[in-house]
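Listed below are the structures to be examined.
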Structure 1
Amino acid sequence: MKEKPLEAGAGLVWERPEPPGRTAPGPLSRDGIVRAAMAIADAEGLVSVSLRKVAAALDAGPMRLYGYVATKEELLDLMVDAVYGEMVSAGPIRGEWREALRSTAHRIRGAAGAHKWFIELVAVGRPNMGPHTLAFLEASLAALSDAPGFKDIDTILHAVRTVSVYAIGAIQSEARDLRVERESGMDEAQWQESFWPYLQRVIATGRFPMIARVVRDAIHPKPEAMFDQGLDCVLDGIAARLSR
């Protein structure tokens, strides 16, 4: 007997009970489905994730999956929440407030490095409200609860949100550069070499003195160093706000 797909509004996927266990043709679980989907996304990209492909990886009929997830959107939400679960499993966020916020940012960057598709999902749409996502937010907020200067919840929330938004934006920029490199077939040095004659002509006009300084004098650090430099600017801004 085929299982009927659930209606999209049939309760939140986080709280919806799973179907009764079955041993034939093979056991399934919501977690197993999510892990299979994540493996496909890690290996082939987010575009390759579909309920049909996940079912094939689990040697199950696609209709069986609908007992666990009603839509692909629910599956993507579960994948994001699973990544937040990995971030939570790294342990409590400790240290003085700068160290705590730095840890929050680096956990997000680490997760995005392990799962290239992750930042694509968290950067669009409404915030994820899965249990692991909420647990990570709780840990990030709690890490500042006793820090000097963070006497009200709005100050704590603003600091955590600002650092998270910075981290997501910076990681998006890194991901864009990697995508362009992959699609063009040129690494950064090759791309710079191909554009260098054009830049020389532009700079020679004298209309772009600041860009000329960037090309001539800027350090152009590696992505990880650039991420930390930007994060330092954000943390310095929070510190200046606290001192007022």
Structure 2
Amino acid sequence: MDARFLGIAELAQVPSVAVVVDVMRAFTVAAWAFAQGAEKIVLAGSLDDALALKARHPDWVAVKDGPAAPGFDAVNSPGLLRSFDLGGRTVVQKTTAGTVGALAVKDAELVLCAGFVVAEATARLLRTRASDRVTFVITGEDGRADEDLACAEYIAGRATGAGTDPGAFLRRAAASRAAAELTLGVRQGVHPDDVALCLEVDRFPFAMVAALEGSLMVLRPQAMPSPTDRDPV
């Protein structure tokens, strides 16, 4: 598999297969939303777009980065979102980097959104699709976020069938700028467990596939075989 690792601004053309990585915290939050029962997640292009969707669909759950704000139901924190009952609900998510990255590749043939919590399921889906060339979109810090790059490199290794040990990749993520900012409270809308939750490898047995549904970019979970049924490596 030919893997490329690019920041959002480096996407000169639409890739065939894109894996958009945001470990801390957009796609860890998305995975938790599905685990809490959400049916789908609509990725909003702006805060105004998110609020407009919420206004048209009052039963939808609107999520944003940073502190709580009028019109939004939750913030982009896995530690806080895990207490929500989202059974059958639609979530509208707008974040600084993750949703931006997914919308930047909305015309790709296959778009996966990922973090460590769905790493193996994402790799398995790539192996199932026999993807020859995969573009990993590193969303944080203009493509330099080490937690996102570490996760992308780990998924790429697993997608080739290598018996990749996650330890070194997790240590890089734990030492990242994003992890430090979350731990020190530099960022708002944070739960004390957020970093630990973002570093749980393969917590969930599904990949997350984003696709255009009409004018909306919609993220849905795709169940993959359980870890006990992993392909031989």
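Just so you know, all these numbers are worked out from the coordinates, no wet-lab data involved. Because the structure is predicted, anything quoted here is derived from the model rather than measured. Cβ atoms are built from the backbone, for glycine too; each structure is taken alone.
Distance in nm of label points 7 Å out along Cα→Cβ at positions 64 and 208 computed as 5.8: which structure among 1, 2?
Answer for the origin of the read-out: 1.
For structures 1, 2, calculate mean projected area of the Cα convex hull in nm², for residues 120-167 alone and state which one comes out highest.
Going through 1, 2 one by one, mean projected area of the Cα convex hull in nm², for residues 120-167 alone is largest in 1.
Going by distance in nm of label points 7 Å out along Cα→Cβ at positions 80 and 128, which of structures 1, 2 comes out largest?
Of structures 1, 2, the maximum of distance in nm of label points 7 Å out along Cα→Cβ at positions 80 and 128 occurs in 2.
Match the computed value 5.0 of distance in nm of label points 7 Å out along Cα→Cβ at positions 40 and 200 to one of the structures 1, 2, and report its label.
Values: 1: 5.0; 2: 2.6.
Label of the originating structure: 1.
Between 1, 2, which one scores greatest on distance in nm of label points 7 Å out along Cα→Cβ at positions 32 and 96?
Largest one: structure 1.
If relative contact order in percent (Cα under 8 Å, 6 or more apart) is computed to be 31, which of 1, 2 is the source? Don't skip to the answer; put the middle values down first.
On the way: 1: 17; 2: 31.
Among 1, 2, the structure yielding 31 for relative contact order in percent (Cα under 8 Å, 6 or more apart) is 2.
Which structure, out of 1, 2, was log10 I(q)/I(0) by the Debye sum over Cα atoms at q = 0.11, 0.14, 0.15, 0.16 Å⁻¹ derived from, given a value of -0.75, -1.01, -1.08, -1.15?
On the way: 1: -0.75, -1.01, -1.08, -1.15; 2: -0.48, -0.80, -0.93, -1.07.
The structure behind it is 1.
If helix-only ellipticity at 222 nm (-39500 (n - 2.57) for each DSSP H run of 4 or more, over all residues; to 500) is computed to be -9000, which of 1, 2 is the source?
2
Ranked by Rg/Rh (Cα atoms, Kirkwood Rh), for residues 72-143 alone, which of 1, 2 sits at the highest value?
Top value of Rg/Rh (Cα atoms, Kirkwood Rh), for residues 72-143 alone, among 1, 2, belongs to structure 2.
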